[in-house]
Structure 1
Amino acid sequence: MDQSAYSLASESSKRLASKMNQSVVSLASFNGFAKKFSCSGIFIKGKACSATILTSASLVRVPGSAHMIDENLKIEVVLPNGFLVVGILNYYNLHYNVALVDIMGFWRPRTIKISGDPVTSSMDVIAVGSLFAHRKLMAVEGKVLIGKQSELDCIQLCVSTCKITKAGIGGPLIDNDGNFVGMNFYDEEETPFLPRDVINRLLNKKRM
């Protein structure tokens, strides 16, 4: 892994981010040959030859629309081994900006456990993402800001001080023990994230 992709202060944080390499993927949506959106995602479920990826619904959302997806888009996923596969939209929730994408033909991915524990205290965190064009892992450190509300239109979003690019949308926010804290979004002044307990409730309603 190219360590120039990291913006991490400690070797322990770099090692922790590297372990995420087998769990984080990059995704892009296309209309014909035109790329419409690219972001990151994580494996949350895996079987012998299939897997489910948690990512942002921005991947398929009609630009500027709060309630519509573009059903004509093709989804491509770059796997940890660099292979490119087609993704199939399994589920989406535009209010929470969450989507699930299924892929076939990938042998037992390293999945991330999403607990129902709420994020109730400030903690050191690492935001991880992946570039679609280069399959380069990105990671940056920060801290959860308890009590600060995101400027995005969802009151259940939390905020961290991690500075990510738009390619990191949909990627995981993890703590110093490698536990999943939430899914990252993007804003110029801060990094909003959807906390794990909200994601856990959504997945339970879908009966993952």
Structure 2
Amino acid sequence: MRRKYRALNDAVYDHMTAVSMPPDELLSELIAETDELTKDWAGMQISPAQGSFMYLLTRLIGARTALELGTFTGYSSICIARALPPDGKLICCDDSPEWTCVAERYWCRAGLSDRIELRQGEALPIVRAMPKQEQFDLAFLDADKSSNWLYYEEVLPRLRPGGLILIDNALSGVDSQDSERSQRARELNERISADQRTDSVLLPISDGLTFALKR
């Protein structure tokens, strides 16, 4: 099969970011503060281009209710919540008060505190405690990678038909054939690809973003 793709270098990436709804002043401040506060952990924050893409996706599917597993300092949650209607709701699950206190401060500054509900703790038991009914239009999975399949299985019955699951870091480590992380990522991608309950595609956005649309 003929391959068609564009390899990214810094110049291409910078151009792409500049013309793809670049971060506004508030998001730029959040990027800078995250870099300063979290140091080596700053790479956990999604890229600006991914945030813009997720904003558009949220609007495109007309989402009113959303779920985020893994919030960190709040960049992705701001992008999602901004795309919800004024009476929309985003539930964020994260077990790190150190980082979510930053997120809460920026939610307030963005005027989004009334749209976002933080549930502090491990994501899996929080989701399992939710009613098993179709209540979400969109879910973003960006928490503990080793639990992604469990998250997927718990979120799917709580997603409406036509709802969308986004899974971050889907290509992380897949170019290494030997590592445990590579094997875990490949197995997850293959299981989702084979799942007859969803239509899915994995795209090389940032370090890989899986889209799974519930049938």
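Please treat every number below as a calculation from the coordinates, not as lab data. Everything numeric in this text was worked out from a predicted model, so none of it was measured. Cβ atoms are built from the backbone, for glycine too; each structure is taken alone.
Quick look at the values:
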| read-out | value |
| --- | --- |
| Source structure (of 1, 2) for distance in nm of label points 7 Å out along Cα→Cβ at positions 57 and 121, computed value 2.7 | 2 |
| Which of 1, 2 leads on mean count of other Cβ atoms within 10 Å over residues 33-40, largest value | 1 |
| Computed -12000 for helix-only ellipticity at 222 nm (-39500 (n - 2.57) for each DSSP H run of 4 or more, over all residues; to 500) - originating structure among 1, 2 | 2 |
| Winner on relative contact order in percent (Cα under 8 Å, 6 or more apart) once structures 1, 2 are ranked, highest first | 1 |
